[in-house]
Structure I
Amino acid sequence: MQAIHDFVERLQRDKRHRETIVSTNIVDAREPVYADFPALLSPLLVDVLQEQGISQLYSHQAEAIGQILARKSVVISSGVASGKSLCYQLPILNSLILDPKARVLMLYPTKALAQDQTQKMTELCTLLSAKNGEKIYNAIYDGDTPVQDRSRIRKQANIVFSNPDMLHLGILPNHTLWAAYFARLQYVVIDEVHYYRGVFGSHFANVIRRLKRICRLYQQKPVFICTSATLANAQELAQELIGEEVILIDRDGSPMGKRINLIINPPLENKNLGIRRSSSAESGALARMLLHYPLQSILFSVSRRSVEMLLLHMPEQFRDKIASYRSGYLASDRRKIEKKLREGALKLIISTNALELGIDIGGLDVALINSYPGSISSVRQEAGRAGRKANTALSILVAASNPLDQYICQHPEYLWGKNPEQALIDPNNTEILLQELLCAISELSFKEGEDFGNMRFIELSGYLQVLLDEGRIRKVGSKYLGIVGE
């Protein structure tokens, strides 16, 4: 896009800005690699896709769908906007054609992402239902779901969209109410698995162990479908999370437009003290410049307060073309902002990392990142929000004055070279395991000799004894039981 090249040339011509550009990384456009529809895919689904203008799949989509239809658990690690959603949507719909009573659980790290994906799946289900006459019932089950709707969702929903918190607090402890659902559970989708790292990811891995225990009670072994941003250890992370082997799909066949990535280090304001202009001030100045170009931009900032401060310093004449986006807004307000973005009614959106994940906000042109967000995958996710239609895209990381950002300015290959970053979890951490084991026992009595994930009973016996000694569980015969009130 010519406007992007004009903006970059302006930065390079102007001495003030030229001296702040410490790295320029250009990634050439990539042509798509196509593949035919897998033979096991229903002709009804193929017809629906062709009516939508999809006559072929990208190579990674076809590979993933083929493996899933063969009942293999997978992790799909490909770029932003590479069509990962279709990789699980098609096998799920295929299973519902073969068995209209099949059930699917889809887990997303945020409510907004679940809302977005529900809308997309519902559109496909509506088209499919018109062809085969079988209604497919989709529903969101989270903390916002009205109480009066929950019983109907448990009994009727083919596809349930939820999140880890609701699975932990609302579904697993009440699995007897979900008996018919678990007895027909075919697939579990875990979207954005790179999100599950550290303590949070370690807890979530144990929640999945508990889920698999409940599935065994109802004699089901669902296929797990995971999607991930680019990670050095996507396969290893997915395997630790779900406790079984997964097949890695990482050869991205989707097209990509030319990408221009810049790192800008704000100028020194006091050379003697080494004080630089703030990254927020520099990011805001770049955003104001972009408003005068026929471009649609997103500015990511680290905190809700900084988002609102940046919004306050935008030009008055563009106020109706600018919006902020963060947690704390009403869901209805967020949907309106997302809709305006998709329709091109906004020139600039200023956001926290709430828009980092794959919510559909259309094809933006420029992504500004106000300081390093803490991980390489976050940088790539945020930069990837621009250029989602295979057009030329620009991303600019504006460094803060802290040592980590300044290190990146000196070593830009850390960001743009081969990804060295790994997402690490430790599900067997003593404190985490004790808490999750207690939850598991309260859901379903624990039998002597039973394993928990990859932990054999002989390893677990010490943990069970600790819970017994603390009076948090009791033992009756060969069973460990929960105590009411725990």
Structure II
Amino acid sequence: MGRTVRDESTASAYWAAVNTFCALENVHVIADAPVGCYNLVGVAVMDYTDAVPYLENLTPTSLTEREIASSGSSEIVQETIEKLKDSGKQLILISSAESEMIGGDHEGMLRMKYPDVRFFPSNSLGENEWLGRDRALTWLFDQFDDGRPAAVEAGTVSIIGPTYGCFNSPSDLAEIKRLITGAGGMVRHVYPFESRIEDVAALKNSAAVVVMYHEFGGQLAARLGRPVVHAPFGLDETRDFIMEIGRLAGTPEKAAAFLSEEKRTTLQPLWDLWRGPQSEWFPTIRFGVAAGRSYARGIERFLSGEMGMQCLFSHDSAEADNSLVREEIMQKQPQFLFGRMPDKIYLAEIDAKTRFFPAGFPGPIVRRALGTPFMGHSGAVWMIQEIVNALYDMLFNFLPITRRQKGDAPPPPAVSWTPEANAILEEIVRRAPFISQISFGRELKRKAESHAAKMGKDTVTPDILKQIS
């Protein structure tokens, strides 16, 4: 019996095709889809995630009930192609779930009437966005490779990914470019961002290829036949990345010198935090991750494996059952949660005191600034800086504050505790952030005793604790 995954967080392969192809400068995508699909992907999603008001190179055929019910979409596809065939851009027709349900396969028609227009069956009903992006990038190479053997350009490095809809991609991409250049490599292409469609044929001429995400891009990298390096998280991976880029680019001495300089400059704030009193908190920090595979893997390795923090759970959001994620959040209540909008909702449902850090889509969040990376040395410093600042915020929130009273406040009533209630209090306090447990326990105890007094009780019982929690 199949497993039902609640709240699937990754979109369909139709979105993958739009996000991949529309990132290319000289491509125009025709979506064999209802106009609503255009509005959702081309306007709403881009606006609330990548801060792109709309995609200028995306046009829907505007399927209606008539085409879906009887005539099919061939006629309106041809009408749309006629309007766009003189645009000077490569036209790519993609299917949607709606056109796939009515069997909208236009390969034969395009070969006969519009041989320059390519058709990409998105398989919207069968694949999520990561599988879709992987297949879309490989399809581009199969369609537009020039067939020539590779002519490797010494010292060059090309980057596969990101596409639209990849969380935090501008900042992480800027950091990867910085590391490549520092190690002595020359960034030749960023594909599909910053590229034209013909650049896919030139990728095989690079001395090395960097795949930014573990979720997709690997198929195209394998097809190119060039040495592959993945974008790094944390200290160890970034050190190895710099040295490997130097080796592949033929600049090992420059890479070694750059790494030494990084330790004195970019990483200096990290050393300062590690030597300061803040580092005493690190082993007490409990965090969870629910994000794309690259982020889930990278954040866990850095914060847990290198910084010594406690990882309560780390989930690849493309594979995770969100019902189980929600249950873990409720049961473990991490001090910090790196996640998506669904996870923020789960925290709100239980009124958790967890500090939430956006670390993936879906969610209405814009990440276009270049100063918020998760990858590389800059990402390591940024993550630790944000965590330490959040710890200071937590301390502030638990500072005792004197509130002005009208008249003299009556002395607090003498209230005793049952052993069972004390045990429950200790368990609740144990789950609170370590640095605030004393203040948190004192405040919870005061609330319970005040509530018992209001009810005319002289003893705090488990029932009273349940009423205030």
Calculated from one of I, II, log10 I(q)/I(0) by the Debye sum over Cα atoms at q = 0.15 Å⁻¹, for residues 156-203 alone reads -0.38, and the structure in question is II
Given a computed value of 25.5 for mean projected area of the Cα convex hull in nm², which structure among I, II does it belong to? I
Value 5.3, calculated as distance in nm of label points 7 Å out along Cα→Cβ at positions 12 and 172 from one of I, II, is from structure I
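Hey, relative contact order in percent (Cα under 8 Å, 6 or more apart) derived from one of I, II reads 15; which structure?
Clearly, the read-out refers to II.
Which of I, II yields 3.8 for distance in nm of label points 7 Å out along Cα→Cβ at positions 84 and 292, as computed?
Derived from the structure labelled I.
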Have a look at I, II and say which one yields 3.8 for distance in nm of label points 7 Å out along Cα→Cβ at positions 60 and 308, as calculated. I
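No value in this document is a laboratory result; all are computed from the given coordinates. Keep in mind it's a predicted model, so treat the numbers as computed, not measured. Cβ atoms are built from the backbone, for glycine too; each structure is taken alone.
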